[in-house]
Structures are given as structure tokens and as C-alpha cells.
1. Check the numbers for mean count of other Cβ atoms within 10 Å over residues 277-284 across 1, 2 and tell me which is largest.
2. To which of 1, 2 does the computed value 21 (relative contact order in percent (Cα under 8 Å, 6 or more apart)) belong?
3. State the single structure among 1, 2 that was used to calculate mean projected area of the Cα convex hull in nm², for residues 269-340 alone, giving 5.0.
4. If FRET efficiency 1/(1 + (r/R0)^6) of positions 101 and 165 (r between Cβ atoms, R0 = 30 Å, to 0.05) is computed to be 0.30, which of 1, 2 is the source?
Structure 1
Amino acid sequence: MGFGAAFDLIHNSPAVKSVTIADFDAEKAFAAAAKIGTERIDPRRLDVEDYAATVEIMRGHDAAISCVNYWHNETLSRAAIETGCNFCDLGGNNSVVARQLALNSEAKQRGVNIVPDCGLAPGMVSILAMHGAKNFDEIEEIHIRVGGLPQNPRPPLNYQLIFSVEGLINEYVEEARVIRNGEICEVESMTGTEKLSFDGFPELEAFQTSGGTSTLPETFLGKVRELDYKTIRYAGHGEQFKTMIDLGLCSSEEISVGDQQIKPRRVLAELLQKNLPADEPDYVLVRLDFTGTINNEKKHLRYDIVDKFDEKTQLSAMMRTTAFSASIIAQMLARGEVSERGAIPQEKVIDSAKFISELAARNIVIRESYH
């Protein structure tokens, strides 16, 4: 995802003067810079757990994008505030996001923006949810469905790793936050399985997962009766993965195996990384369904996106929809194109029309239909 963001900043963003790529593994940073192919990239080695080094490397930048694991993002937000650098990240954990948003007064005083959860879901879909809701005089329901799927699915899970395995497991085991009957509540992930279809695809399913709604429940509390997020997979995937969860393979509690203490979740993560395909051609499917009233008439609005692996750039659909979204937001922050400063959810400060225009410029097309 970091590579995808840097690619977008260099190749799709003519106003960007220079980009620093920082990675714990210096070889990866230099290899990424060489592959992107420009003198405007400065590759560096950085251990983000070294706060002083992080502050030093952020200083002088207009914006920073975090593509590291979510547990670093609160500290990185503090470093951004200290240096006066706007900051966004790919998120992945509601508790971390809450601690970032608690930095609002410090960020506002420093005149910068801290905007968490700026990937695909949450991220792009959060902004699309706000954009779609504006079409209605009264909005009643918002249902979000998103999935990254391999173009050539293979057993046993018909899935490939296209982002952090830790993030994937989190989505499947943590509670999902939704609005039901006008109230925020938590529901168990891997439940509420439903069938859905996209033209040209076999039967698909969607089920509750955590993280996808991010701050949307608070943003829309009192405005909608129903709001939820479900992950799209090929049919049967959810039941297979739920079996592993029920067996305890996603547990972080140590168990004794011989004379060793082992966390089952660590073992499962290693096995998934070892045995599931990765970096093969993929699709990203996005669907937002809105129900509400326009001129006293009940209306249903649907946004659909079908994006796929780009053979020309060799960027996956997940890189395009996730990393490009973060890049677009980072540039809007750097240019000061936000409604206010502080640590604020993106759906509240990002101009959705401009954001959608930037997606279209990258050939990420939203198909809109009323029914």
C-alpha cells in the first residue's frame, strides 16, 4: 500500500514536488523508489518506534501517509502534530482511531489535520456515504458492502492476501459497530450473511466485519435508522473461516504445546501468509445502498464500483482503491482543502465532490443508479 501511495503521488499528482519513502528495511525503500522511477523520491530507513527519528523525518513535509500497522498510528499522529505535518493513515482499529481523534485540540492549535482511516473501507466508502446521503432530504438507511477478491479464486478459501494479515484477522474477530433502529450497537462479526450479485461474477456473499464503519455511526447518529458494513467474499468463504475462529485459531491467548507457549493467532497468521496466494490479479467490489426521501417520495440510490488489477502499471485493484484514496486525501490536506483543522473524521472535512473527481481522474469509476 505504501508503494501504491508513492506511485500515485509521483505519477498521478503533478503538483507534488517530492516524496520521501521511509521503511524499516532500507532495501525495500530504495527498491520501491527505483521501481517507481523518478528523481523526486528520497528513500530513507526509518524505524517508526524511534520517535525522535520519526519527528526528524516528518519535519518539513506538508503531509505524511502511514501505511504501517495500525498500532503505530497514535504515536505517528503525535509526531505529526509536533512537526506541523498533516497526517493520514490506513487505519484498521477503532480504539486507536478514538485515541487519535482525542488529539483534536492539540492538532487544531498546531494548525494541522490528523485524519485516520483513509484507505478503502473505512476511507473511500466513508466519503461516498456522506456524498450519497446529501442527495436526500431525509436519509433513512445506508448499507455498505466492500470486498477484495482474487480474479482466479483457489481453494480452500478462494481468497488471497492483499493487505495486512493482522488487519484481516481483526476484521473477522472484533465486534462490528452499526446503527440499528437509530441506536449505535455492536454485533458479532462473521454473522448476518447475505447473498449479492455483480454482473459478470459468480454468486457472492457478504457478512458483518469490524472496522468498516469507523466513525460513521457517530457521524450519522440521529440521522439514519440503519447503517452497516459487510465484507464481500466468494460464496462459502465466511463459513470456512468461521470454523477456524470457532476452533480458537484466532485466539491471542497462549496455549501449551509441549514445552512451548504459543499464540494460535500467530500460528494462523503465519500459515495464511505461507499458504494463501498474494499479489495475483484481483478485483475490488464496492456497493453503497441508500434509502430515503426526496421531495416527499421514497427513493433508493446505489453506488457501484468494480475495479481490477491494472496490467499497465501492475498495481492491484486493492492498491488503487486503498492507496490512491489515502494519497488523494493527503494531497487535499497538504493544499489546505479541508473545512477545518484538527483531528477529525474524513467524512466531515473532505470535499466529497472533489474526492470523487480525483477518483475519476484515476479511472476509478462510480456507477450511480436510482431505483
Structure 2
Amino acid sequence: MTINTNAPKNKKKILLVDDSALMRRVMCDIINSDERFQVVEQAFDGQAAYELLKKNQYDGVVLDVNMPKMNGIQFLRALQKDKIRARIMMASTDTKDGAAVTMEALDLGAIDFIEKPVNIVYLKSSGFKDKFLDTLQAVVSSRQTNISASPVLTREKQEENTQKLVNIVRKSKPVVSGQKLVALACSTGGPKALQSVVPRLPAELAAPVLIVQHMPKGFTQSLAERLDSMSKIKVKEAAEGDVLENGVVYISMGGKHMNVATKGGRATITYTDEPPREGVKPCANYMYESLKSSNFAQIVCVVLTGMGADGTKGIVNLETSKKIHVIAQDEASSTVYGMPKAIAATGLVNQVVSLDNVAQEIIMNVGVR
């Protein structure tokens, strides 16, 4: 269904794909209410959207998951197969199955997603509208598309490269003695970026790894399960009371703020329920600031792709009382160069590296058992 193929040049052209006429109308109103965007075409299933993308280019695609003829996942696979580039934002439900499908969609090149509420009243609220438009802006301004620019390593090759690095590190002496910790923050593009980092970390890593990825409640469990299935290092959604162990990756639960407290001399996960900070919940600033009173000798702070500046204030605060080493993802490999840019501007960054080299630098800085 064509709306307006002659959108003003200063507006980003959006293709809206959803089988629900009501949902299309509501989302169309939201998108067109913002001077940055205009819905130029609509499609009621993946097949119709696929045919449009074969002929036309859009600045962004808002894509539903459950549709007749060709669903969202089948649509993404078809684009991959035919090398059709697009910047895609998913509209996903918050069910367990919906979260798992969202992870698959991100694997297949969707840049980010919006949690689509069941309640039509919330769908029309300012809270949903603001979140929707912020996410859409991040997607259309992304440097990346659904087609990866670099070849993907096989799992066997990744494990072989990691083992070679482990053998090298084992022969070297650590620069800093004492217990270390890795604390990582990411947002837009993060779930896909984490697949280039976490599976390359060895089970023998001589530090726990904390991750704050901006996601709603329910989705972080699916993210942890997917990364765990791809990795030799253990990955889990962090639970209240978890005692931090070397060689384990702890992903913050969505919808709460993850902190680290020292109980009985041991570093332990604890959650707090303050309002969103930096517009997000979980917020990495809380994680970093909670580490000020920890017993870790050195904290390796890693900032990956994401819009906004979450993590910067927390790391600046942490640096006043802890020895830190800061690794930031470079602009070229970032889906959205917001969070890495913000921390780089502070002058605290020790290394700016491409995404493919992040895991290597983590291993080099914390060592292996």
C-alpha cells in the first residue's frame, strides 16, 4: 500500500510492515508526527515488503514478526540470501517465545527492536512514542545494515584463535596482580556485537565479566541463553545474590539496575529498582559506580556500540578510586557510535579497537587461569 513516495528530502523514508491494520495506523501516526521521518509505504506481510525492497530503497524498515505468507524471520532470511541491504527495526512482543524470536532477528541483521505492547492505551502513550522514535532514529542513522561487511568466522576458527591467544598469555606475567573484573556496557547493536566478543572469551578467563545491555525485562534471559549456547565460557542472566566467579559472564536482568556489593568478603550481584537513568534500565553507570567499593585490584571497562552516553559518568566516577583500563569500540565497527564516542571524549580510554579485537584485548589485560 503506497502512502507517499515523494517524501521531503529532509525526512527519512520509512517502510512499515505489519499485518494489523490498527497497528499500522497507530505506528504510522507516531512516525509521521516526527519531522525527521515519513512513512512512504506500508506492507501487510513479509512477501509484499520483500517485493518492495527489491525495487526501492528506504532509510528504515519497521518490521513485525508474526505475519501471514512470510513472517519477519523468513523476510530477514530472504534479504540475507539475496544480499538486499536495509536498516531494520523489529516490533516484538515481550513473551518468552517473542524474546527468543527477537534474538534470532538480531542475529539476522535487525539493528534494534521496540517492545510492542499488547495494551492499545500504552501503545498511544507518550512513553511508548518517545522510545519508539528514539529507537527508529538510532536505526536509520546506523553505520551498519543487515548485511555484514566482514566475513563471519566459523565457531571452530574462533575457538582455534582463542586457544592460540590463551597459550601466549599463559607464558606472560600479569601486569597487575590481584583479582580483576571486566565490566562491559552496550546498547543499540549490542546483542550482535556481543556475539563477536563473548564466544571468543575462554572458559579459563581469570576474571568475571559483567555486561549491561540495554534491554527490557524478559529479553535478557534469551540473550544470555543464546550467547551461552555459542560460547565455551559460561554465560547467564545475573541473579540476585550471585557470587562473582572467574570465567563466568553475568548479563544484567532487564528492567532493573545491576550493582556489585561485597558480602562476607565476596563480590555479589544485587539489584536496585531506581527509575531509569540516562533513559535506560538497566543503566551501566550504576554498575560502574557500585564497583568503587569493591575489592578488585583492576577493572577493565569496555564500552561497545550504542546511542547515548551511558557508562561514561560511571567510569569517570570509578576512576577516582580504582585502577581501570578502558577499551572502547572504534567508530568504523560500531552500529551507533554514541557510547564509545562519549567515553573516548573523556581522555580515559586506553585502547580504541575494532569489534573483532575486543575479546583479544580483554584476554590480554586480565589473563587466564
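1. Working: 1: 17.4; 2: 22.4.
Biggest value here belongs to 2.
2. Numbers: 1: 21; 2: 14.
Source structure: 1.
3. Working: 1: 9.1; 2: 5.0.
It traces back to 2.
4. Working: 1: 0.70; 2: 0.30.
Clearly, the read-out refers to 2.
Computed from the coordinates by the stated procedures, all read-outs in this text should not be read as laboratory data. Everything numeric in this text was worked out from a predicted model, so none of it was measured. Cβ atoms are built from the backbone, for glycine too; each structure is taken alone.
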